[in-house]
Every structure is written in structure tokens, then in C-alpha cells.
1. Thinking of P, Q, which structure, once Kirkwood radius over Cα pairs in Å, for residues 242-305 alone is computed, gives back 12.6?
2. Identify the structure, out of P, Q, from whose coordinates Cα extents along the principal axes in Å was calculated to give 71, 51, 36.
3. Supply the structure label, taken from P, Q, corresponding to mean count of other Cβ atoms within 10 Å over residues 98-105 with the calculated value 20.9.
4. Taking distance in nm of label points 7 Å out along Cα→Cβ at positions 26 and 154 as the criterion, which structure among P, Q has the greatest value?
5. Among P, Q, considering only FRET efficiency 1/(1 + (r/R0)^6) of positions 186 and 250 (r between Cβ atoms, R0 = 30 Å, to 0.05), which has the greatest calculated value?
6. Here FRET efficiency 1/(1 + (r/R0)^6) of positions 90 and 162 (r between Cβ atoms, R0 = 30 Å, to 0.05) was calculated and came to 0.80; which of the structures P, Q was it taken from?
Structure P
Amino acid sequence: MIQSAPSLRILVIRRDNIGDLICTTPLFSALRQAYPQAWIGVLANAYNAPILAGNPDIDSCFAYRKAKHRTAGESRFAVWRSTAALLWKLRRMQLDLVLCASPGAQRFARLLGARRIIEAGRSGAGHETEITNRLLTELGLSDKPGKLVLRSGPAHQAGWRSALRLGHEERCLAIHISARKPAQRWPIERYAEFIRRVLATDHVTRVLLFWAPGDAADPLHPGDDNKAAQLLEILAGLPVTPVPTHTLKELVAGLALADSVICSDGGAMHVAAGLGKPIVCFFGNSSAERWHPWGVPYELLQKPSLDVTDISVDEAHAAFLCLQERIRRA
């Protein structure tokens, strides 16, 4: 274990997806507990960095942009030059320790001139939080991960509640219909039937319908505006409130209003878990062992075909009722 001191500077590099970064928050908590006086920073990318807003365990978050996320008319060279400037800034901070928490982080770490770099292997069984926390063993710390840490700004959350006209007594179920992988996408017609069924129970008075805004043909950030419009048309007259979220801040604040969440494996699922929400999740061709919701009650549905289209409405509804019973007994 390295000596804790106010001047100790630790940087964690986590440069991949939203869920990966959320699953790294127990590592930040463990570092803060072990080194309460140290400076702890995170190098993330501009896409996932906003998820760390308000995190009490880190002092600074530095974000670089990937070339594929550059703005219209911006050259790759301009993006690379900005990244180089950021890495030079970090190098001048004379870091004591860099933890490589994601694949490919080593090439960044070696440019920073840190006194020590820890590059843990990522093979082996376990959840992503457990795999990431194995970095701590080289510091003599426990690798048993704690809870996910995610903050929702009260003011922004209140603004969402007002904009959506939600009463404080409403029992809200959030349903997120978007998924990056085709094998994770449940058909719209089944969502419609599922929503009709849950609204007929006494567990839900309102459904909050979430999706990634945009056109499905967008090569960088494909969206589900058309699917959401179809679903809302099918469910016209029912208490279903559209919640398109253009930013991570909006997604966090919106999901914080829900009592439970239905979604496929992906970033929104990990956001919900970070907020402590009970979840029914659909898994396609991703590892349930590695990516299941961490630290919250959940029901996970995955078929031998590894395609969520083989999950029936009956199975989804039964999982939802089972989850509600678990919540009631807790």
C-alpha cells in the first residue's frame, strides 16, 4: 500500500462506455477511503465523463474526445491535438500513481510519466466491478467492490418532475426502449402489450417512456424517435409520458424519478443500478455474469438464442411481478 499524504496524486483511466465507468465508481470509493487526503482524478472520454458529476470520491475529471465523436467540420488532427494538450497537462502534474481501468489505457498511461502504473489483467470470471477492483490488490487493498456511486442533482430532478407533471404519489415505472446492439432490442409491439398489462396492476400508475433521441440512420448516434412515436401512438390515452433524454444529465435525473426500471443491458441499465433502482433487464448476446445490475434487486431474462426477441410478454410480465414481490418483502 502506498503512503497516504495530501500531496499524493492518483489518476484512474477509464476511457470506454457509460456502464463501464459507472462500474468503476466502487474503485473510486475504495481509493478515497484508503487515501482520504490524496488528490484523485479520472481521465474519461467526453461521452461518458458527465456521469461523474457530483461524485464525492474524485477531485477532478478530465475528458478527451474520440475522433469518431468530433463535430461537423472538425478534423481528426484538431481532436488529436486537443488530446495531446490534455495529456501534457496531466504529465506536468507529476502523478504518483496511474491505474489503468480499461483496455487500451496503457498507451495513455505511459505518456504521463507517473511514478507508478498498475495495469491489471482483465481476464477471469466475475462482474465488471469485481474485475476492475482487482487493480487494488497491488496496493494491498481489498478487491471486494462496494456500491455504485451516482448522483442526481435535486434541482434538475425537481425540474424534470415539474416538466413531466408528475405527482409525488405517483408510482412510476421507467421503460427504456433503446439498445445499441440489435440482439438487445425488444419489439415495440411487445413493449406495448407489456405496458398495458403493468398499468392494469396496482404497482404502476404511470409509465415513463425513455429512448435515445435522434434518427435511426445517424451513423454516430442512432436514435429511436420513430419507434417511440409508434409506441406512443399505439398507447394513446394511457398514462404514458414521453421522456426523450438528450444528455446524460437528463437521463440520470429522469430515471431517478422512477420506482423501478425495465430495459435492455446497456448504459441506461447501469445508470438505473447506480441510482439504486430495482430492474427487470433483457440480455441478448452479452455476458449476464459480467454485466448484470450491480447492488440492486433485479430480474434478468436471457434466452439460449442470445436474442431478446425470443423473450415473451408473459415472461417479462412475470419477471416484473416477481421483482415487485421481492421489493415488498425487503
Structure Q
Amino acid sequence: MIVKTRSQEYGLIGLQLLDRRLPTTHEMKELIHSKMHMARAGIRGEVKVDEIFQKYSFPFEYVVLHDVCLESYGKFQIDTLFLTEHFIVILESKNIGGKLRFKQNPAQLERENDEGKIDVFENPEVQVERNTYLLDEWLRLKGVKIPIYGVIVLTNSKVMVVESPENYPTILHSTIPVFIRNISREKMYLQLDEIHRLAKEIVASHQTYFPYPMCGRWGINPQDLLTGVLCEKCDTLGMVKRKNGWNCSGCGYVDRLAHEKTIREWFVLIGESINNRQCRYFLQLDSFQTASRILNSMGLFREGTSKSNTIYKWNWDEKS
């Protein structure tokens, strides 16, 4: 039984918006492209895991939750959580191809591609271990004691594990049902109603993770970004505000609400708040009054006692 599906991929959205406003010659352009590619690959891998749980069932009661973000002694995110009366499984999916070597001291993952190039990543064992510890603490604070198993799930068919992890099993996504069915179910730690109550509590405690603002996250100077309102029809920056709406000089398209998408980009890319001057800068406006009307029309949180010091904030929980 799947009780929580995956949230929107806000990290990829942020990378796409950042890439769109970075000049072609910017020193971070190639890295952001690479991170976008990795994020898309990760999503494709997660979809493969999701399909497994959509196709297969198990001969015992269970609950599946995808993309869980909780907080105990630190915030943590779990790709897939599998709950039963007997145990819990944390599944950490990785869509990485090539020859893999799980190294220790330091803990890192080496990937050798077909050309012999070696890339280095964080060892997924570190993430699984951290999530297992933090989930165990989260459950303990709720008065729940149950075995937790962590497993690394490889979702790329073109993968070969040359050196296996020391502490956690690594499996292919197609073998998830076999792996789970082979876990001992001799002892029952929770009743069926407790499992469903726990699943509801996890969903209620879930905190959507927004990795914003992107410039701060990637060490990019906001002044390096291209400004202006983007035309969604032809991707031309610099739409002009007229009485009938925002007009594109490239294709002639008119969009009355194009400013809303641009203001949202500010919060994704640059800062947690925006004022009138910053609004005029980012939307390429001259009029204080026009910028003020735009900001006041969007239902943003307002702070300040006068027009000159008013700032506006976006509530991600309500507007995501």
C-alpha cells in the first residue's frame, strides 16, 4: 500500500531556472549543466523504484512512503520507506552506471565509465547510515522501537559493482521484492493499526525541502544573473510592461501575469525577501508604483512600516 508519492523535484527546478539566467560564458555554467543531468538521472532512477512497488505486492501487510523528509537531531530525507509490523527498510536509490568501487577511509564512491574516466561521489553508505540513525531517533522519540534495515538500490542497468560496500547491502532495483521478502518476520514489533497510525504521523511530519536560494547554495553572485521578464513562448528575456500586459519584442506574445513567474524566480534563485528596488531591478522596471502594485497583488507576506522599508516574503509551504 503506497500512502505517499514523491514530491515535485524542487532541486531540479532550481537548477533549470539558474541555468536559464546564467550567461553562456559564466564559469559555473558547465557545473550547473552537470548537476542538472545528475538530477534528471536521479529522478529516472526513483521512477524505476516506484514502478517496482506499483507492480509487485507482498504476502504481508506493508506501507510504502516515497520522498520522506523528517527532523530529529537533524533534518534528513529518505528516498523510499517501507514499513511492516516486523521491520522498516530504508531504500536509497542511485542511478549511476559504470564500474563502482565503494571505498572506505575516506568513505567515497568511485565510478569508472566506459572511457576509463573516474568520477568520485559521496559514498551512499554515509547517507544510509545517517538516515538510519536519525530515523531510529525520530521513532524513539515517538516511543517506537523496531529494526531498521538500510539498502542501496542501483537503478542503472549498465552498472558493475567491483568493490561492494562494507556495511550495507547493494542491490539492483529489480531485486527489491526478493530482498524484502527474505528479511526475517519472526518477531512482530507493531500491530497493524500502529503501522498505519505511524505512516499517517510520518506524512503529517513530512517537511518539504526547498534548496533555495540557489545562488547562495552554489556560491554564485546574484548580480551575475540575467535580469528581465522571460517570454514563455520564445524564451526571450526582457518583456516590456504595457497596459495590456507584458509584451515580448521577439514574438509579440502578451502575458498579463508574466511578472509572477519572474518574482518567484527571485525567491528561488536570489533571496528570501524582495523589496521595491530589487523588484524594479529584476523585472527591468522604472516605475516605483508599478513595482509596488505587482508586489502587493501577489499575496506575499509584508514586513515594514512604510513604502520605503517594506519587504515581501514568499511562503513556500502555501504557494509550492
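1. Only one of P, Q returns 12.6 for Kirkwood radius over Cα pairs in Å, for residues 242-305 alone, namely Q.
2. Working through the options, I get structure Q.
3. It was calculated from structure P.
4. Of structures P, Q, the maximum of distance in nm of label points 7 Å out along Cα→Cβ at positions 26 and 154 occurs in Q.
5. P
6. It was calculated from structure Q.
Computed from the coordinates by the stated procedures, all read-outs in this text should not be read as laboratory data. Note that this is a predicted model, so its numbers are computed, not measured. Cβ atoms are built from the backbone, for glycine too; each structure is taken alone.
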